[in-house]
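Only the coordinates and a few stated rules stand behind these numbers; no lab work does. From a predicted model like this one, the values you see are computed outputs, not experimental measurements. Cβ atoms are built from the backbone, for glycine too; each structure is taken alone.
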Structure I
């Protein structure tokens, strides 16, 4: 993958309501800044990669867009450091 400079990246671990993973992923992919989203097994139901040019932008995406998606129960954000 080509490295993009001056972008902040984060991985989101998302808990969803049972059976709603595919709908949550469809809605995640509509959000500007969401690069990828995948269903997964284990403690979390969906993992997503996001990027933005500022840390505040990452926070805005998570707080005001991802957490507002129907059937998202909780999120854990891990900001990637270089």
Structure II
């Protein structure tokens, strides 16, 4: 299947750069990006590794994970500030 899409000049420039760096033409690179984004979430599993596996097994929703990460971030920042104040 073939598509024609319109890109902003800056986006097209970046696509060309990334394609060149990957050693393929822009059309092939764009097709790879689309296929990856529409394909399975396996790439996310590969990226997240053990953390992703634990999340999947936990039964948590993405919203619950986001809330937990938000809390953890603020706790770590508070600990860092407390250490600096000591």
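Okay, here's what the table says:
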quantity	calculated
Parent structure of the calculated result 1.6, given that distance in nm of label points 7 Å out along Cα→Cβ at positions 20 and 68 is the read-out and I, II the choices	I
Which entry (I, II) yields the derived value 16.9 for Kirkwood radius over Cα pairs in Å	II
Label whose coordinates, when helix-only ellipticity at 222 nm (-39500 (n - 2.57) for each DSSP H run of 4 or more, over all residues; to 500) is calculated, return -4500 (choices I, II)	I
